[in-house]
Structure P
Amino acid sequence: MPLDPDVRAIVAGAGESRPLASLSLEEARAITRGVVTLQGEPVPVAEVRDVEAAGAGGPVRVRLYRPLQTRSPAPVLVWAHAGGWVRGDLDTWDTPLKDLASRIGAVVASVDYRLAPETRFPGALEDVLAALRHLADHASDLGLDADRIAVGGDSSGGNLATAAALAIRDLRAGPPLAAQVLVHPPTDPRYGMPGFVRYADGTPLTDAELRERDDLGHLWTQYLPSPYAADHPYAAPMRARDLAGLPPAVIATAEYDVLRDDGEAYAARLAAAGVPVRLRRFAGMTHSFLHFTGRAPAARALPEWLSAQVRPLLGLESSSGA
């Protein structure tokens, strides 16, 4: 379908974007913080609480959003934010994660992981794993159910979420997971390279999408300590030899997103390995549409669908949504 008209207006309002490689880190990070203007009003929650996990690089701040009328011990979805591994912070994700916690009826825990290029792979992954371990170890003190923990993230955060699931399967680096929730995740740098000029269905990338592809390639170079690191499955999960034994996956992609084929190819590999997968491509949407709910009503279908898929996996009653 055509690009959603409200999303088209958001894209047009952003104006001509400069390549990320031409921006300073502070400029790039400031642009990302600007998405709060698109999110709408936050929903009320019962509690917002910051805790600290002991990480390999020092304390890792984790922000817990406890929705109204949630019983303890509550299931928890540990979330890694987007930003291409180099941008993003807890405050910028406050509104969408409050919404997600309220819809699911579970605590959502947002991880303030270390950013690249100051800290490259595997620093951010180590921080996500540290947060998972801390919440499991201190579940009784925090009113959480250590037997109902899921991990999720959007964009680069989705990469970190599924990498954490791999590390937990292989190394027992964290608690057993009930689910992995991935919103347009990058799983292989090849999708950000110049050779990727069209979608898998043959549709060519637009000029704007080609710029996004170049930005994605730049972000991979900022995250990885060397090109050879892309062969490590915890950096590029698509390159894992075996995906069997991973937790059930909920994967969302966007029709007009250079990461669309990446996420869908990973979903296909998971399914082929016997992992239960729920996949939905959101028509008319672009990358980062998790943040568009205040300006594009059609984008609200994403948190609605995610909550419908995640609730049963966390032992909560099913809610509507295909």
Structure Q
Amino acid sequence: MADYKLIIKRFGILVIAMFLLDWGVGAVLKHFYFTKKNGADYRTNHVINKTKADVLIFGSSKAAYHYDTKIIGDSLHLSVYNAGRDLSYIYYHYALLEAALKRYTPKLIVLDTRANEFHMFKNGEDRDRINVLLPYYDSHPELRQVCLLRGPFERYKLLSKMYPYNSLILNELVELLPIARYKKDDSQDGYIAKYGQFKGGLRPYTVRDAVDTTAALYYKKFVELCKLRKVPLVVAFSPIYQDIHAAANRNVQYAMQVCKNNNVPVLNYLRDTTFASKPQYFYDDLHLNRQGSVVYSSIIGGKLRQLSTHK
């Protein structure tokens, strides 16, 4: 009987020790995460908690690399912040939109849409990448619905204070270095210039005909949330250096139909002649380089200005 009580006591001590360790390490990681001065996580935090920019640009790496905030801002005479993030998907964009609209009402939102926006990822990459939002699960109730899309046990995993930072721990350790921690963010209000020229040839775009219904639902929710909050939205398809026929792409057509149903203007530059045969404008086959982004941002700035004057 004494041995049984000793086992129970030791087990209790172990549980308490694990709880304290989880809480302590989680608190340290949280501190370093939310005091970052640069990088993608810093920019995500800026959009969720701080920015009051007149114009917000959402999207993946194509948004981050293609939309020069200064050029567009000068064209519109408005402040602009680029909320694009590498390897982000519609769930991420929708969550950031929810968080930003909870704090204030922008004058314009631009959603850069990929040609495979609703691609069905067999490995669940699009939902796995929601991990970058987990640090906000406790403090931002509006993001919880998206966070829980990662899996059926996510709400239980998130009882841990360390768990939201598990996949970010390496980044947090790097951030401990003074040279990294206090380095100024290398973006221009979220815009990141890419230097170098694409040397490959034009290859056919791989048609992904299937549409992920959950991703499509969140795209629709993004559009309808802007409409509900009376925030003007413009959807754009920025250029790629691939041979794509948008009219035959179900992903593109679905997005266009959602926009049509909600009276949202669409700017389709996927294979615009300004960029179609000019590899010198591209960093790789999916992204514009600095030279290309300057040309594209000038065009988009002008188009957005025209749209704002014809409301």
Structure R
Amino acid sequence: METLLEKKDQIQMLDGILHWLNANIEKFQIPIEAAPSTCGPEEITADIKRKAFSELGLAIRLAQRSPFLQQHPEMKKLQKSWVDIIDSQDFFFDTRRRLQLYPHRVVAYSVLRSLGIENDAAKSDLQAVLDRGFMENAERNAWEKLDMKYYIKACGLNHKFPSDEYLLKYSSLTNLPNLAYVQNLDLYGLTHLLFHFADFGDIDMKQFLQQDYKHIQDYTDLSLSMSVVKQDWDLTAELLINQYCLQKTFSEFDRHAAATLLKAQQSSGFIPGREWVIAQKTETEPASHIFEDVYHPTIVSLILLDCELMN
């Protein structure tokens, strides 16, 4: 299968990203879950550290699909650090009551399973929450339901979420907003729905989307061009992953977008976020290491490389 970047460019980007992630792993450190809290279990929400940690786990999980990445020394180091944080911070503590942390915990457990690590107690607690019927029946949009369902299935848990066909029917993919008025949140809805319907490229989306495929592909192409023009590297990386999800024959512009993303990578290895780009344009104090701004485009760029290197 074709790739967006040449092999040497893939390795250049990969080495930089893995170096930055390993050098900044302490910034992904989550709270000690068993530590005393001043609020009730149901009030504990996922902060930026928990969110970042879960997203890093997703990139590690997808890397298991690539024999090359499985054996990469820096990826192995990153995996070990990630698992050590799970163990040292008692990550699955009080899962049955901390319901707002549930989405992040099914992501984490799916990562452990991909690494061949089983945790029967954590799995039992995750299943007990599902057995109540709350997760499936709470008011959530199709995007949120699909995200959760995707990881619940990856965990090997029993659930009563609707079929993918049902979720597609009630998702924004069948009623995409006019691009003249589109907001970032709309585009993240597009990217995440495609990630999980397609299982990052493993599902034939032409067959799944049928008559909607061409419109969604055209919409993705236009969204990608807008993101490159805006120098929004976070959405650029996500939309390039979508091209893999759609199993597209890559265009010259797709390759240009990937090359431009590579050029945006900084010498320390991270991919700039929106605040960093604005700071550079306005010549204000550089925001080169605002973790909350740069970690996400860096991780989604690693997921893009996971897709590139699966082949």
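Since every read-out is calculated from the coordinates, none of them should be taken as a lab result. Values in this document were obtained by computation on a predicted structure and should not be read as measured data. Cβ atoms are built from the backbone, for glycine too; each structure is taken alone.
Of the structures labelled P, Q, R, which one yields 0.85 when FRET efficiency 1/(1 + (r/R0)^6) of positions 23 and 303 (r between Cβ atoms, R0 = 25 Å, to 0.05) is computed from its coordinates?
Clearly, the read-out refers to R.
Please state which of the structures P, Q, R yields 27, 22, 19 when semi-axes √(5λ) of the Cα gyration tensor in Å, for residues 79-254 alone is computed from it.
Q
Can you say which of P, Q, R returns -10500 when helix-only ellipticity at 222 nm (-39500 (n - 2.57) for each DSSP H run of 4 or more, over all residues; to 500) is computed?
Traced to structure P.
One of P, Q, R was used to compute FRET efficiency 1/(1 + (r/R0)^6) of positions 103 and 231 (r between Cβ atoms, R0 = 35 Å, to 0.05), and the result was 0.70. Which label is that?
Only one of P, Q, R returns 0.70 for FRET efficiency 1/(1 + (r/R0)^6) of positions 103 and 231 (r between Cβ atoms, R0 = 35 Å, to 0.05), namely R.
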